[in-house]
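Heads up, there are several structures right after this.
Every number in this text was worked out from the coordinates using simple rules, so none of it is lab data. Fair warning: this is a prediction, and the values are worked out from it, not measured in the lab. Cβ atoms are built from the backbone, for glycine too; each structure is taken alone.
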Structure 1
Amino acid sequence: MKGLLTIFSLLLLATLFSVNSFAQSRNEAERRLMVEDSYEAPRGQLFDEEAYFRGETYLNQYTNVIVINKAASGPMAQSLRLYTNRQLMLKTKVSTGREDLEYITPIRGVINKIFKGSTESHWRHTTRGFYTIKRVENANYRSGESKFKMPYAMFFNEKRGLAVHQVPPDLSGGEAAGEAMLGKRASSGCVRVHKNHIYTIYSSVLAADKGQVPVLDTRSGRPLVDKYGEVRYERGYKTIVIVEEY
């Protein structure tokens, strides 16, 4: 009996040590990863719709303006609006990042690498600000890390691998489960759109194509200037994504 109590005590101590170690590792990951980037815009409304309709901003030099509100609640929360040449073409519900830490243990990372899922801990965060579309993929595109499908991915923040794309049809709960979450925070950071609406956005981006566009400050949306005080331009997709939170 005494021997059994000793074994039980050792197992209990080992369990407590393991739980404490796990908690410490998770807390350290939160401190290290859940930090906003210096280029990220502050919370609040970033898009001035009235000024845009009047043609008074540099946004009018883009064919398409995609406005996403990543707020968790409110009348405009978890929504996407697509404007083309100063006309509202689409308004729909989306899912942005969960805004929490997905903690991946080394063992889980190995399992996910073999099957599907993230291989490293990361903050499931959608960055606020003004971003031009940088890269466009087709209907068969898959994430290079998690291996989940990201149909019609339009990347706007490649540093964090963020894109506007269709709800992945191969989610663990199925496509229907992902669509049921639209209007709520549910992704790892990307902006998920219903399959009935994603092609409208995708085709608008391709139709606008590329051209000379002003280089905008990601925090304020104001154009950057060169050493002579002239607005800087670059060749890129004529579609800008604005992620706000209010």
Structure 2
Amino acid sequence: MRRRSVLLLASGVLAVGGIVLPSIGEQQSSGSTRITHVVVNEGQPVVLKGTDATTVTFAITAEDKSGIRSVDKIGVWGSNYGVLRPTPAPCVAKSRTVSVCTGSFTVDLAKHDIYDNMAGQWYVQATATANDGDRFESDTAGKFFIKKDGYATLTGTQSSATAGTVLDIEGQLMQPDWKTGLWAWNPGQPVQLRFKAAGGSTWQTVARTRTDSHGYMRAETKATTTGTYAWYYAGKDWSVPVTSTAAQVSVG
């Protein structure tokens, strides 16, 4: 997926593919000013269902020996021309040289702020200006993820079996469709059937497969001892890990 850096400036816009994007600026840094740390959503991925609207906070830490005057020209951007508009980020001095500047941005799926192909890694762009006039600009000052939520079902298992019985366990992996706001199939994804023995604390993988075109998954495994089974999907850059509800099988 192609990525494009954009500055969310008040003046100047660029129309690309029918979408109005703010101006694209060149990086021009000078002196010892640095943006040392950017934290978005307290360091956690932003996870969205089908019609979510959420406000996400961010904190930008900047440093210069003369102190920080401001952090501005802030942009939030992702793949496929994804752009979100942040608030200003007023700064609070934490020491003579270091300031932390905080702001937020909102993602509203009902307003189609982002689309399905924009899930994945996003970036924070910012310019830090020092009291002595030095400045630091970066279009990738911070990185974070906006991910799709998900869930999985487990069906077809039996509650009891004799040792050696072949269990046929099924399920389905689902993800939100940000365009329609509905849950949709998650096809072609690698999934694991996991087992945890009764009284144990460790899950072990007993089968691996992929979801079909409708998100369905199916695996066979032999019953050896009493325990619980669950489907597990590790997730991707654009989707969260998912574990289905566990089902117990008593083996006697």
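Work out the source of -8500 here, i.e. which of 1, 2 gives that when helix-only ellipticity at 222 nm (-39500 (n - 2.57) for each DSSP H run of 4 or more, over all residues; to 500) is computed. Of the structures listed, the value fits 1.
A value of 3.2 was derived for distance in nm of label points 7 Å out along Cα→Cβ at positions 113 and 201; which structure in 1, 2 was it taken from? Computing distance in nm of label points 7 Å out along Cα→Cβ at positions 113 and 201 on every structure in 1, 2 gives 3.2 only for 1. A value of 3.3 for distance in nm of label points 7 Å out along Cα→Cβ at positions 41 and 177, calculated from one of 1, 2, originates in structure 1. Work out the source of 2, 10, 15, 24, 24, 14, 6, 3, 1, 0, 0 here, i.e. which of 1, 2 gives that when P(r) over Cα pairs in 5 Å bins from 0, in percent, for residues 73-184 alone is computed. Source structure: 1. Out of 1, 2, which structure matches 18 when relative contact order in percent (Cα under 8 Å, 6 or more apart) is calculated? That value comes from structure 2. Please state which of the structures 1, 2 yields 41, 20, 16 when semi-axes √(5λ) of the Cα gyration tensor in Å is computed from it. It must be structure 1, since only it matches.
One of 1, 2 was used to calculate mean projected area of the Cα convex hull in nm², for residues 121-160 alone, giving 5.2; which? Intermediate values should be presented prior to the final figure.
On the way: 1: 3.3; 2: 5.2.
Computed on structure 2.
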